Structure P
């Protein structure tokens, strides 16, 4: 079994919380989350990716111009202001609300906003606790000479600024497709109601 298989198996055991004769994998994940929570900033640059397999799957390369940023996103539905008047309690808009973006897409956008000279190639989750989600975002400096000369990454210079904000990453595309699917369902339902209304049956 190669090194990548061992790394993948270790992270799977951490998320499952298994325990064997060598390690208590749940404690490893819990300790990592505690270290992440004690950091001062929400977006920090790390020396090397925590999960090398996931990092390589979204475009990470060990070369100049590519770095990894760890971003924390708090759990919950975000801030929703309560209407001042003229609402029934169940129409206050305080419960059963969710963000329009996934937490992973929010993490990519925050990293892109923090490093304006770099673009987000992708991201993956590394930890979570009771209050926060923690993601690592692979960033590429679009103006670095090593990126310009790389035939697989030179396309970043040609009109690809703001990939995370425009939903061009994997997390952004998944979010856009979900919203589009919901819109299409709503349109089909309205058209069906208009076609087969009570007056036309």
Structure Q
């Protein structure tokens, strides 16, 4: 399956999905402005998740923003949408105009330092559709992001995501690949990640 993105970009993975990276999608000044606006104005929450029957605190802070009545659930968490901020709408509009895709929600993660992380997972909830297109924006500290194929251990891909970068995941990638943001103990600065999604209601 090939997704029409209307972009002159190279797919970074060789099979079972599509992955596109735009390292300086937002200019440095805009990335810095968005980072501080979101860091200081988003109602960040500390939430717990249930994994293997055990409830633990997530090693990061989160916030869910979406159109009215767009709800999202994962790992035992039911999220009620917080209204869009003007900063999020500005970022969303630039991405939608560029890639010609619409989004009705944004999931935000705040990694306060290098000890905060995201474990291996797929964004494959049914409400995202069979072939979700996810636009992921990085702001703040530069962090490593990792991919691994679920059926072929020889297939893996690592990248460094800098502030202002845009990563597009689409096609079959959520069927065959997991991704993670590992710990980076030498990193002391925060990183904000925004994943724009289209959630069915």
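A few comments on the model shown:
- For 138 (volume of the Cα convex hull per residue in Å³, for residues 36-123 alone, calculated) the corresponding structure among P, Q: P
- semi-axes √(5λ) of the Cα gyration tensor in Å derived as 22, 21, 19 - corresponding label from P, Q: Q
- Source structure (of P, Q) for helix-only ellipticity at 222 nm (-39500 (n - 2.57) for each DSSP H run of 4 or more, over all residues; to 500), computed value -5000: Q
- Test item: relative contact order in percent (Cα under 8 Å, 6 or more apart) calculated as 30, pick one of P, Q: Q
- Computed 2.8 for distance in nm of label points 7 Å out along Cα→Cβ at positions 68 and 148 - originating structure among P, Q: P
- Each of the structures P, Q was assessed by FRET efficiency 1/(1 + (r/R0)^6) of positions 132 and 156 (r between Cβ atoms, R0 = 35 Å, to 0.05); the largest value belongs to Q.
No lab work stands behind these numbers, since they all come straight from the coordinates. Remember, it's a predicted structure, so these values are computed and weren't measured experimentally. Cβ atoms are built from the backbone, for glycine too; each structure is taken alone.
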